[in-house]
1. Just checking, which of I, II has the largest value of mean count of other Cβ atoms within 10 Å over residues 53-60?
2. Of the structures I, II, report the one carrying the highest value of distance in nm of label points 7 Å out along Cα→Cβ at positions 69 and 373.
3. Check the numbers for distance in nm of label points 7 Å out along Cα→Cβ at positions 109 and 125 across I, II and tell me which is largest.
4. Between I, II, which one scores greatest on distance in nm of label points 7 Å out along Cα→Cβ at positions 13 and 173?
5. Match the computed value 10.5 of mean count of other Cβ atoms within 10 Å over residues 5-12 to one of the structures I, II, and report its label.
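Bear in mind that the values in this text are calculations on the coordinates, not laboratory data. Keep in mind that what you see is a predicted model, and the values were worked out from it rather than measured. Cβ atoms are built from the backbone, for glycine too; each structure is taken alone.
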Structure I
Amino acid sequence: DNTFRAENFDVLYDSPVEVGTFRTLNFEVRGVPHRIVIDGEGNYDPERLRRDFQKIVEASVQMMGDVPYKDYTFILHLRATGGGGLEHLNSTAIIVQRFNFRPETTYRSFLSLVAHEFFHVWNVKLIRPDVLGPFDYTQEIYTRLLWVAEGITDYYEYILLRRAGLITDKEYLDIMARAIQNLQNRPGRRELSLEEASFDAWIKYYRQDENSVNSQVSYYDKGGIVGMLLDLEIRKRSNGAKSLDDVMRALYNEYAKQGRNYTPEDFQRVSEQMAGASLDQFFSRYVRGTEELDYNAGLNAVGLQLVTTGTNDPSKPVAPKAYLGANLRQDGDRLAITNVLAGTSAYDQGLNAFDQIVALDGARVNLQTFNALLDEKRPGDEIRLTVFRQDDLRHITIKLGARTEGDYRIVPIKNPTTEQARLYESWLNAPLKQSRVMSDE
């Protein structure tokens, strides 16, 4: 039977239709059929795909409590370039590079995308922010809740992989440490709140320019980190009785199943119900405001700390290196500045985006030689750059700043309490291993 029916226009508009020759893998969760439909060839292991997708679905369903669809389809487009996904009510369409199923690092990244798009079944398609449906397709819509719709989903993509047993707790903490470091390297985090970033998505996030790094923040990236901190805050305030899981289940049962959308005020109120206390300071500072995130205040609840010194031991920091503060790109024989980070030597002393660097201290450079010469410098040294700004040749002297180049790490604190260890285990389904404390790699 090749007759298909949609219950309304929104469902029809939301349903991808593809015709071709595909490979199909099948599995069931709680008696509900799921399909993985693959378009293209690649280095994937079909049985591993089937097994890992099923684990992701099972972890998600266990968290949310039920299966809200009659069937579900994962559509995988294997391509030479590109990547990303789009959620639908009972399917997702994902683009993945055909040879990214190995090594493990790229495969894990792919699984995180799968978990992200699948969790949207609940968070977005059913648990809907104030204006996300029913839709007026004739105009743009604006909401302050994309940080929940996408950022909280970003948080859960790796949490679900952990619960599914597809990554370890240490791998999860390493992923979050890198995410925090990337956020801290973005000056725009101080300029735009999560609610503003959500509301301005049409004119900012989807219209990036050379100054975006200084003027805005991703509601995906920061939203995911704030989601983690909110989860830890609720666990701490409730002594482990409640978590962000309970917030999502409450929104699902009290809003989605009742045909209601939720507002920013609703999300805060439900979060406070689970915490058993006011979270107004948290939301004012981190969601509606631009204050620096207090990572260790959240991590301490589960016996962890963020170390930014480049080692596991805060008392033994990596020596800072000379830092310019400009991102460069080699374009043919031209070495061009793509953007200049606010608050750095390059920004404060006269470099601009799109400047073409010709020489450093009188020596002609490309990207490789420029980085090599800069590595020989120390913080506080002066360099003389020769640049073309449009058609004008300029000489600019810059006093280099300093930055610690080592990786951020999330590690256990010394002598965590029994309560901290208990909260850690309930969060990441693993014991808090004190043997990792201050052990250098």
Structure II
Amino acid sequence: MQQFDTVILGGGPGGLAVAYGLHAQGQRVAVVEKDLWGGTCPNRGCDPKKILMAAVEAQARSATLQSHGLNGVPQLDWPALMAKKRAYTSMIPGGTESGLKSAEIAHFHAAARFNADGSVQAGKDQLKATNVVIATGQAPRLPHIAGQEWLRTSNDFLDLDHLPDDVTFMGAGYVGVELATIANAAGRQVHLVHHSDRPLRAFDADLVQDLMSRLKAAGIDVQLMTDIVKVEPDGDEYRVTTKSGASWTTGMVFASAGRLPVIADLGLDQVNVATTTHGITVNDHLQTTNPHIFAIGDVVDRPQPKLTPVAGYEGRYVVTALTATDAVDPIHYPAIPSVVYGKSQLAQIGVTPEQAQRDSQTYRVNDLDLTHWFSYQRIEDPKARIKVVIERASGRIVGAAVLSMEAEQVINYLAFVIQQKLDSVAINQSILAYPTLASDLTYFN
């Protein structure tokens, strides 16, 4: 049995933040990873998706400027785009493991499972530690339908040699909307099926409706209030049947409705760690129901968005919690920006417009059509809109929802404004480059 101060289950961004942080504090740590070193985000998640999306965004910018200085819309070259993606992702596992080796951090490429005595079984190796941190993340969920075995996931989409002429996505959440946008930009016929009339439920309903309208205008077959109930082979393709009775043939069907915490084979019952269907239960110090076992990242059942930066933030908090000589305060999350990427980006942070409307005595909402503001007019953004939530007592911006081709940049500027608690006076005292998205901040209050 090998002895460590802390064992980390999961070699993704959250787990690695813990490993390197504790190692720097002199702890003897070990990392156990059963899949790809580096985790989901850089291997088959946010990073490769954003590489593909770069071409989509460039195509969209070009399309809006036709007859406004540009002629000809570039077409996506799928094999070349996939080659660029693979040039990046192929280096991640080896580079991550090399980093651990160089730092002399013990690491095991094996499935992990708790033993009854609290030790961790990593393949043939048995690891004992004072504390364990679980950072195993999530994996795509396959719905239980007839023909489940024919379904693909986002993992498959992001590594396709060939993208069929017709593709179908089950679920219009982050994953479904983003992958549908990529496939549509690549010139494919796309079907996006969602079980309710409210896709992207965490985001502002008005802006989601605007986004769905744009997807439809781009040629995506958006079907709401129905479910796919059956998938079966039909020659070289698949026949899809929905609950409403619609049926069509398609080249591939991707399950894009949600993800599940990777906890099934960890043996958590052996060490009295409580879970829900949404993940591991933790307190405000990220401790599980076993005080010597912590959990961070997407595997945790918590209201905060399941995003890579959140996992890293929690990892750094756990490092402090495990090395501080005095008791540490409960974890406090800053305002967290969320973005649905695409030709038009949907972003949100802080207090939502819906929350503000329910508490109108505390907040007011500025609903601004930005389409004809110079920053958006110059790029011919077809419709740009922002809802800014302002705290009445202080006059500070405390939240926002944005739909535009520039939303990812705007929401990060607002993240800084909110985190620093800047009011309109403080913002106006800054001299910002003009005309830019940053200089628009002075008009949001």
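1. I
2. The structure with the largest value is I.
3. I
4. I
5. For mean count of other Cβ atoms within 10 Å over residues 5-12, the value 10.5 is produced by structure I.
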